[in-house]
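Okay, got some structures for you below.
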Structure 1
């Protein structure tokens, strides 16, 4: 059967896509239907047919899922920030755990199942970092899916309320002073984004205004407007970003008022955060993730752990409290310096940081005639390069702990580790981003051959 655009079929939803869309099969082809839930039956209109995928739109819901709920956000169908607000949280947890285990089976081809998913106690206003696009009007909001059209949003249910207030203050200031939003196509206008970071423990807010230039004589008035709207603000930064495209942070940073950084606490440790610092978006769930990684890496509280991709040392310093020593490796020099400062700030003496990639870190440990008992990796979404996997296995650790924000690339890499003598034995999923389709995983691999 050849599927054609605008044809309508009746079909049952049998599974989920990685983005949270329902999937059914019509004429032998998988059809992706946003907003549909497995177990439901729909009348589906075909809206796009390509050689690799078919996309449909649910026209009439014939049999709803018991997990279906009314979305609690008026912007839900337009904004691309959340994808699961039409599903109960129990259903969301089931979907994410199923997605993780399906990836291990289908992509990795390995015998591994995540035994649990650690859910969030609070699914509202959990994000400590927000990036608001500023559109013509001016308005604050987020991009419509697969576009650069800004959907104007008054209040976001996953962002912290202080972030909403800060972005609104900037838009109000722009309206009162005749300041235009930046236009990507023409390159005209000034304000591009409002980037906020909030310390949940400290209560400190940092507001970074991303613009194509400065505010001149109105700079002080801008800072005063933000301070008046947001009493918790302790840092106001201007990022002059003249780059083309939609890169958020680029160019030069200037502190307009207050401190250069804010502070926050994670796993009982204090961290100082600049606008460019990497820091977990949901620290409450991050603590659960890090403690699980420590449990896998140092079950007896002993040994040497090598933390690759250590960044500013957040995982390394949490690991250091539960083992004999941690060596963190990171290729970005500024991040290594931040990690050292964070260790000193928290009085941690059993953590060492080196500026190196995976291969260089392996060579350094070989030079020292030492071998890590465990290696922890938390790579970018694209996963590990084959030569990095070679370097890790070449160090011959007893255990490898793989933290991932993309289970698909993790599953692919686990298969490569298995071919080199490391078998995945335990896995746990952690819901770091409630109401979205994203899920974090942590996997323990054990060496089965030297």
Structure 2
């Protein structure tokens, strides 16, 4: 059952909030040890909130998220929960406050059901880098769920919550959504406040939604969006609404993938949707999309290095260099090296210039087409135990980093399966055009 249908039951009283919470808590207790999607669940907090909503149902039932249960990535602060970023560095850190998105969710009657697993400090593409053990993919149990928001995607796919929040720096919502066969939305940069997010890269990060359907994602996005005085990069925005679509033109750029079957599946899906809706498709030229990875990682390394200087062992947990895993340390050392005085910011500044080129190139493309469709991930998720080089791991991001660099919205929706493994299709539109993006995504859905 999707969240919209559940909401109607909760508002009518046919399903109590306590029943909804208990059903998820029971399922998590029984099945989470196998999936490892949640790493901190506090039943007493969720049940107290449920009891309050049930007692005040008549007064509160029209709240936008009344009684729905939300899983939250371990990098987003939720008061009284262990927000560890799935790292031993913050293993004992209990959040003293709610992130802005959490406050908005609670104000609209949403209940936090627990904190989800992720790659340590959001550094990873597979869900294998967590200090709390790997998350499993409920849709392909022998394969990775994708990362870094691995637990959030796995929790939605496994039916452990109604909806989940993740963060997306270069695909960390869309990548696991694709692998787990669910919907993942990365909003435009600035649409959603980042206050309370333990950031990986301040100029790329966005908090977004993982859900069972496009309509569920829209529901939550309308709650968490908007200007926040505590985040200078955030913008005010009108309510996001689904649009009536007529003459839509889909842009298809030339892009190389490791598994050609993925391109074939997506091209087939595009043809079907175009024929069903009398839409058109045409090739679009994006000359610099092959620079995405080379542009993305220098920015991430430098900004992550800068952001981790607060984890010095004095204020928050342990000193990060003494307690983190290999991938986190790699990015810290890389950022430290690029930031050295003798380089005078050369590589970081060049990466920012390349980011602007990519941003302008997408803006130009959207003058000719309404959206761009590309694969979410260029290969199937690998099986647990497979050894990948660092370069092969980073290649998972080749299709997703583009939206973050261009600061535009992107959504991954299920396109079908290959070898019984889910494959996602990615839709990108111009900045702050989430309404059109979600409307197009619903047709693909």
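Any read-out appearing in this document is the output of simple, stated calculations on the displayed coordinates, not a laboratory observation. Since the structure is predicted, the reported quantities are computational estimates derived from the model, not experimental observations. Cβ atoms are built from the backbone, for glycine too; each structure is taken alone.
A value of 12 for relative contact order in percent (Cα under 8 Å, 6 or more apart), calculated from one of 1, 2, originates in structure 1.
In terms of percent of Cα pairs over 35 Å apart, which of structures 1, 2 is highest?
Details: 1: 39; 2: 23.
Checked 1, 2; max of percent of Cα pairs over 35 Å apart sits with 1.
Given a value of 23, 13, 10 for semi-axes √(5λ) of the Cα gyration tensor in Å, for residues 167-238 alone, point me to the structure among 1, 2 it was derived from. Answer by label: 1.
Assuming 0.95 is FRET efficiency 1/(1 + (r/R0)^6) of positions 367 and 391 (r between Cβ atoms, R0 = 25 Å, to 0.05) as calculated from a single structure, say which of 1, 2 it is. Going through each structure in turn, the value belongs to 1. Work out the source of -12000 here, i.e. which of 1, 2 gives that when helix-only ellipticity at 222 nm (-39500 (n - 2.57) for each DSSP H run of 4 or more, over all residues; to 500) is computed. Answer by label: 2.
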